[in-house]
1. For mean count of other Cβ atoms within 10 Å over residues 49-56, the calculated result is 18.6, so let me know which of 1, 2, 3 that is.
2. Here helix-only ellipticity at 222 nm (-39500 (n - 2.57) for each DSSP H run of 4 or more, over all residues; to 500) was calculated and came to -15000; which of the structures 1, 2, 3 was it taken from?
Structure 1
Amino acid sequence: MSRIKACFATLKENRRKALVPFVTAGDPTLDATVPLLHILAENGADLIELGVPFSDPMADGPVIQLADERALANGVTTIKILEMVREFRKTNSTTPIVLMGYLNPVEIYGYAKFAKDAAAAGVDGMIVVDLPPEASKPLTDEFDKVGLDCVFLLAPTTKTARIEKIAKAARGYLYYVSVKGVTGAGHLDVDAVNEKLETIRKITDLPITVGFGIKDGATARLVGQQADGVVVGSALVKIVEQHQQDRQALHSSIAAFMQSLRQGLDQ
């Protein structure tokens, strides 16, 4: 059983919801990422999404765009990100790591080689933001060979027929984008999210996480009442930005925020 499948199975058995934090690899520095991953895991993360910086992150708002710029200026590369995951796996063999990024870096790396190297490093899956299901088979075939899950996004505007197509191609879980906009958007309509989740659940048995617009324990609790997990990205990346010059303050602030999210989600 994959780490992702085992994670959601255990959560379901214990009637708990997944807390899924997102941070950008290489931000604020290359050597900061692995310690941050451990802090997330030690303070309530069930699964971690690790952003692969890209020069044109079209789904991301200004907070994560700036994080990508900082990381790229630091010299982060796909190879270095896999090295970070490999280092994390030396002392954490249980917390799933899902990369989140865009297709271009994977194409440059080569589908087969990327899949093989990512799996060997300890990556469990990837969200490729700009990969439509119609064009996904060459990549998902390579992922399937090595046990990597290709996680797909669903939007408020996704029609039922397309949900069916995406669910068929997806592995691990589905990521429902809760708002019409980019990451960091603030106009979260919980009732609309719940209504859409009901539609999705009629189509697939895959776990469904919800992200975009979840900024604190209160919104995590509201969304977690119906979703299988909540994804928190921009709020965490903002903390990284605020404390990028002070490693101790960064670690304590991230830990405290994670604990507040965990507490809200578990209520």
Structure 2
Amino acid sequence: MDGWRTDRFETGDGITLAVHAKGSGRTVVMLHGFLASSDLNWIQPGIADRVVGAGFQVVALDLRGHGGSDAPTDRAHWPTDVLADDGFALLRHLGVADYDLVGYSLGARTAARMLVRGARPRRAVLGGMGASGIMQAGARAAMFEDSILHGDQASDPAAGRRVGAMIEAGGLKPEAMLGVLTSFAATTEADLRSVQVPTLVVSGADDQDNGSAENLAALLQHGDARRIPGNHLSAVGAPLGRAIIDFLTA
């Protein structure tokens, strides 16, 4: 993580979150996916450095339970919509009102929750996310819960093995990951239609893991859908970085 500055701040419930920053210029807040980290989704693939090179300051948050942030196992630290609460806490910590907001997968879901609760970035990018992933997350969450609890004995053994390997590789706590899933909040079609922020919804051409990017974009007042090469995992690379930069600099 050459050149990256790591800071930590405390949330209202006493949890410490890690945030990584680099560059100067307009602030771009970046939120990573489930079972990942800022390093895995944004820094290692070179996406964050591309954004920095385009003249922005990247501020990448390790979501609660992930990366360098605290990973509480007490369910009291996983209230409904806590990840969006943490996003607002980050904005207060930074002291910024004028910023762009970018999320991928769980990070995109978190960004969407922030938008429907009143966050007003200049522009937003929701990556690897579709309408059902935000509005009907229960089935996807149930798959992850089954995989975490039962491993290769899960209903989908391949998914169980894959999730178990990701948890082990990331040094994650299964109990904390279950907390993430229980914190999901419902989002309605009316909620999404209320969002006025210009928003790019970008997903891999072979990614339907969280529903249709096109359907999500159509629900937003100023939504635009774009497909890039790859599936939900492989789309995290140079084309995603280019799509983000093209939209933020347009």
Structure 3
Amino acid sequence: MNPGITRRSILGAIAPLTVPALLGYRPVLAADLSPRSPTFPAQDPRLVRETVLYAHSDAQKVLELVEARPELSNSAIDWGFGDWESAIGAAAHMGRRDIADTLLAHGARPDIFVFAMLGRLEAVKAMVEGVEGLQRTPGPHGFTLLFHARAGGEEAAAVVSYLEGLGDADIGTDTKPLPEKTSAYLSSYRYDSGSEDTFTIVEARGSLGLQRPGAFPRSLFHLGDNEFHPGGARSIRVRFSLEGGVAGQVDIYDPELSIRALRE
């Protein structure tokens, strides 16, 4: 694993997804759903989100969801900044073979990260040999291909050995240690004086996160000089401007957009 991505930072990225109660998450109930959602004929976004969420940890909930609507097996959402994750992708990086098998049985489409976790060596080799550099492509939240193979445990040992032999299947972002005084960043920020659109910089399990109201925090990885990138979105930059040891503003850059938010 890339030394810049520590076990603590990985747990910080995963933990909010495996304990939804921490954020007051309430499951979608049958009574909540009208015969036609506002997004009809697209799947109800609440069910899509729930399927991906539970695919991290709850086999029974996933089974209930996909038995009622098999098409949910291919659910995918953007957790923020383009960090796309599918239900089966969630099961893959969590090492949940049982959940992955349920999703596959109901029509989920596997990718190389799923095959790596499941220990399907021939499939992984064929894909790596068919697409140059594929082993270096990051998965959801920035987790590497080798990370997914290791999540598969003993049954994926042959895949782990093969990927370790490639030498570049575990390359992540060259991140830096967090500054000692992370309290300098912790606050709510507002995009402009007349806007109700805010976010909060939080700290959990040794990692900073950017959290929108009612959403899960997106882990931020330090690149140095008060600049970060969100997990799973290497092209995005989050830059803090400090004055007197405290961040007064945050600038968020992506390839086509620049947004400034001021500390509240």
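What follows is calculated from the coordinates using simple rules that are stated; it is not laboratory data. Computed from a predicted model, the values in this text were never measured in an experiment. Cβ atoms are built from the backbone, for glycine too; each structure is taken alone.
1. Working: 1: 21.2; 2: 18.6; 3: 24.2.
Working through the options, I get structure 2.
2. Here the read-out was taken from 1.
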